Structure 1
Amino acid sequence: MKQSSSNRIELTDRVFLYSPAGGWGRDVVAAGLLKALSSRHRSVTFFQPLCRQQEGPLRLLAAAAGALQLEAGKPEEHEGVREEVYYANEALSRREIVTKFYDSPAVKKADFALVLGSNHSKVAHPSKMTTDAALSADLQCPVLISVSGEGRSAQEVAESIKACARTVQEKGSKILGAFVSPSPEGIEEQVRIELVDLSIPVWFIGHVEEKGGVKQKALACFRACRAGMDEEELFRALSRPFTAPVTPACFQYSLLRRASEKKKTIVLPEGAEERVLRAANYVLSHDAADIILLGEEGYIKRRAANIDLAFISKAKILSMEDEELKAKLEEEMKKILPLRDEEIAELIKDPSYFGTMLVKSGMADGMVSGAVHPTAQTVRPALKIIRTKPGVPIVSGSMLMCMEDHVDIYADVAIVPNPTPSQLALIASQTCKTAKMVGIDPVVGFLSYSTLGSGKGKDVEMVEEAVEDFKASSPKAPFVGPIQFDAACSPQVARLKAPGNSVAGQVTAYICPDLDSGNILYKAVERTGGATAIGPILQGLCKPVNDLSRGSTMWDIVNTIAITALTCEEEDDE
C-alpha cells in the first residue's frame, strides 16, 4: 500500500468506516465490508486508529478474517493509539497514527485496507465528531458511514448522515456511501429522497442477533450485509475518483519517510535548547536523518535524560571547545574569508559559524538554526561561507503553508526586500524547485492587486515584467499573473475574475511582489487561518542551511530538519 500525494486517485486502496453513535451496527457493517472486499482483492486488512481497552471490534474483524482465510497479522499491526493517549496529546498522536498505519506490516502487504473509526461519542450531535473526520483525512481515506436506524424516523436518519458528511467534507475528505444498521422497515425510499443532494448510495442492513461466539457473530454479519448491500454498487462507489487531502500530520510523515531514504547528516548549532533536543529525538526515533548537536556533551545528555529523550544517544555531540576540530575549521575558514587570524578565531566561537563550517567542510550535509538566534545570525554565515550556486545571484526564502487538507508554498517571505522583475522571476524558479522537492506540484501565481490587467500602476508593471521573464526561462511551468490572491486560490472567484484561464484558482506556489507582502501574507494565514507554517527554506545556496523562527515549535524544527535533508537530496541530483 502506498502513501498518496495530493494528486487525483482513480481507484482508492483504502476506506474509512465510522459511526456517529454507539451500538453494534458499525461492527456488523465492518465485517460485511471485509467479506465484500475480499471477493475483489487478493489481500485485505483492517486498522483501527483509536483503540479502547479490551476493544471488541478488532477481535470480531480478526475472526472475520479467519473465516475468510485472510492473513490477520499480529494484533499490534492493526492498532493506532489508545484513546486516553490521543486526547492527552492530539498533535503527537495524529502523527503517530499516520506512522503506525503506513509502517504496519499488515497494511504494507495489503491490496486494500479497511480503517475502522469510532462508534461512540461523548457528544450528542454527529457534526461534533471531528476526530474521526480528521483521522480519515490524515490517512487519506474516503469515508463510509454507518448510522443507526433503531427507533428513528427517516428524516432523523437522513439528518445524521448529512451531518456526518458535512464534518468529513470540512476536514477535506469525501463521503462515498452510507449504511443504516440496524434499519427499521419502510424508511428506505424516504431516506434516499432526503439524501438526493448528496448523490451517494445508501444501504439498509437488518438487525443481527448478538448470540454465540465471535466467529458465529462474524458469520451472522456476513449474511446480514449480503442481504442488504449491493456489492456492485459498493465497488462503483469505491472506484469514484478521489482527491486525497494532505494534512500536516500526513505531510510530515511524507517528509520524514523520504528523508529516511537518503539519511543525510544535519547539524543543529543550538544543541542544548529543549525544543531542538525534542525535535532531534523525534527525527532520530524515525531514523530520518543523522544528527550533530553542538554543545557540551555531559550537559546535553543530562538535559535529554531529564526530559526522557531516549534517542539522543544516537546523535553525535560535538564540543565547540574541541581544540583540534576548532583549529581545523579555522584553517578552512581562512581560505574562504579574507580576515586576520584573530578575527577568524572570534568568528568560530559563534555556533552559527561553527555549524556552517561543518557543512562547508563536508562533516555535515546541512544545517538548521534560529530557534534561539535571529535570522541574520543564521543567514550571514551561510552567505559568506556556503555562498550561492554558480550563476545564481540571490538567495530567497520560501515558506510551506500546511492547511487542513493541502500544502501551498509562499515566497519570498524572508530575504529580498524589493526584488527587481528578473529577481522575482528567479525567486519563482527557485520556489518551483523547492515545491517539487517536498512533493508539491508547483502552479505559480504572481500576486498583485491586479488580476490580468484589471489594475494599472508601476507595481503591476513590475509583476508583468517578472511574468514575462519567468515565461521565457520556464516555458513549461504552469503560471498565471499578475493575479489577486482570491483569484489565485479560489476556482469560484477565478471564474469571475479570470474567466477561461485554466491556472487561475489552482495556484499552489504564491510569489509575492516584495518582502513586506510575503511576510505579512504567511503570518496572517498562519495566525488567523490555522495553517502550519514550515520555514523559511533558504533557496539558492550551494548547500542547505535553513533558518527557524524563534517562536518555532518542536514540530516546526522536525519539519525543517526533514526538508533540509531533502534539499541535500536535490543537491546530489543536480
Structure 2
Amino acid sequence: MKLPVLSFLILFFFSNNIMAQDVSYELVEPFPQIQITQLLGLETPENDNGYLYALSQQGQIFQIDPNDPDASAEVWLDISGRLVSGGERGLLGLAFHPDFAENGLFYVNYTASSPLRTVVSEFSVGSDEMGDPDSEIILLEFNQPFNNHNGGQISFGPDGFLYIASGDGGSGGDPQGNSQNTQNLLGAMLRIDVDNPDDGLNYGIPSDNPFLNSDDGADEIFAWGLRNPWRFSFDRAEGDLWTGDVGQNAWEAIHIVENGLNYGWAIIEGSNCYPPGSSCDTEGLEMPVFEYDHSEGDRSITGGYVYRGEANPSLDGMYIYGDYISGRIWALDYDKDSGEVISNTELINTPFFISSFGEDANGEIYVLAYNTGRIYRFEAEVETPEIPDSPEITSPMNNETVNPEHQVEWTEVDDADLYSVQIALSEDFETIAFEETLESTSVTVLLDEGTYFVQVNAVNEAGAGEFSNIISYQVESPVSVDPDAELPGEFSITNAYPNPFNPSSQITFDLPESGHVKIEVFSIDGQHVSTLANQRFSSGSHTITFDATGLSSGIYLVRGVHNDTQDVKRITFVK
C-alpha cells in the first residue's frame, strides 16, 4: 500500500554540476501482515540483534524481523495486567540498554493505578530469548495527578544514561504549576544512571544533573518547563536531544533539550506568553527552535528523528516530525550554529493519526499509525526528466564570417541542466578545436583563422539529447579601418556622447530599414577591440554603450556595417 504524496524540490550534486530533481516521498508498508492495536512505538537495540520491537499502549511488546516482508508480530513481552491503558495512559516507552546484546537488559515506562502513577522498570531477556515478565525491577515511580500528559518516552543518550520524558501531570494549563516546580518530577526531562545505583535506590544520579546535592530541585531532573514532551530522540550524528512538546490550545513546539535549561511552560506556550494575550517575563526561559500554530488544523505535535540514513540522502540532517491530528509530516532544516530555521517543508500529508516515529539500526525512519496499527517507512521516488530536445544555434549564422574572438549562442531547452558545445575543423567532428559543457546558452571562444563547424546538445539526469543542426562559419582577422575612407551614406553613426569620454560613451546610429547590424570598435592602428552589436535591429535610431574600462587612453574607431553600407566614428578615451 502506498499513500499519496506531495513533491518538493531537492538539489543533488553530480561531479561539479548541480542537477535539479523532483523527489516525491511516499510511505510504504514494509510489513503488510502486521497490524498492532494502539501502536505507540518502534525501537531497536543499539547493538543490532536483527529485530525491531513494536510497542502497544495496551501493554505488549512485539518482535519483528525487518528482513522478512511477510513477517508477523510475535508477542515478546506482555505486562498488560500491571498497567492501566486508555487515553494517554498505558505502556508508553521502551528502551534497550546500550549493552543489550551482552546483558539482555531493557526498560519500560508505563502507567499504573491505585494510585495513578508513572513506573519506570528494568526487565531482562529470559532463556527463551523473550522478554521475561518476572524479571521486573522497578527503578522509579512518581504519582500522576490527572489522566493525561504522562509523557512516557524513554531512551538512552550518547552518555549512556537513561532519559525519561515526563508531562506536567495533566488537566489543562498546568493547574498545579508542576512544570515550573523543580521539587517534583513532572513537566521535565529526567536523567538517571541505571548502571551505578546509589543511596539505596535502584539507579544513580549523573554527577552533572543540575540539582544534584541541591535543595533547589529533584536530583533526577535534567531540564524542566515542558508541557507534554511527546516523543524525543537523539541525533545519532551530533548527539542533540530533540523533542516535540505538545501545546495547550495555540502553539506546538520543537526543542533541543539541554542540561539545566527551563523551557518555559506554563509561563509561555512555545515562545508566546500563556495564557494568550497576557504579559510575562521570559528572562531565563529557553525558546523553541521552531513552533507552529493551529490555524491549519495541526493541533498535536509528534516528535521524530534527525534523519541519518542512506536511502534518502536529500533529508540528511533534517528533523523529521509530524502532527498527530492532521497527519502531516515535515522536514525541518535547522542551523544550530546560527540558531536559524533554513526551511520547514511538508513531505507527506497522511490520512492517519501519527502516534510516533521509529528508527532502525541503519537510521531509516518509520511512521506509526495509531488508528490503523500499521507501520510505514519513508521511500523516495526521484522523478527524472525525459531526455531533452535539441537546441537550435542562433549565432553565428550559417556561412557567416566572424572575428577570432566571438560568441556561439543557442536556444534554451526545457528540462536541460547542461549544454555541450563542440566546434570542429571538419563536418564529421573528428578534429575538435573547442569543446565545453556549461549551464548557460552561450559561450565566448577564441579561434585561429579558418572554417569551423559547430553543434550543441542538451544534457540532464536522463542523458544527452541529439545534437543540434550543424552550422559552418568562417573566422578571419579584423581588417584595419581607414578613418578617411569615403563611405556610403545610407547607414550612419550619428553621435557618440560624451566624446571625449571616460569610461563609457553612448553610440547612436540611424538605420533606414530593419536588418542585421554589426558594430565593432578598433584601435587607431586597426586592431579589433570589441563587438558592441551583431544582431538584427528595426529601422530607426538606436543607442548602444561602449565601455572602455581596462583599455588605454587614445583614439578608437567605431565601425558599423549594415547590408552593403558602413560608417565609422572617431571617439577619444581620456583617463
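Comparing percent of Cα pairs over 45 Å apart across structures 1, 2, the highest figure comes from 2.
Structures 1, 2 were shown, and distance in nm of label points 7 Å out along Cα→Cβ at positions 51 and 411 at 4.4 was computed from 1.
Figure out for me which of the structures 1, 2 the number -14000 belongs to, where helix-only ellipticity at 222 nm (-39500 (n - 2.57) for each DSSP H run of 4 or more, over all residues; to 500) was derived from the coordinates. Comparing all candidates, it corresponds to 1. Kindly point out which one of 1, 2 the value 6.2 was derived from, the read-out being distance in nm of label points 7 Å out along Cα→Cβ at positions 211 and 371. It traces back to 1. For relative contact order in percent (Cα under 8 Å, 6 or more apart), the calculated result is 9, so let me know which of 1, 2 that is. This figure was derived from 2.
Values quoted throughout were computed directly from the atomic coordinates according to the rules given, and no laboratory measurement underlies them. This one's a predicted model, so the numbers in the text were calculated from it and none came from an experiment. Cβ atoms are built from the backbone, for glycine too; each structure is taken alone.
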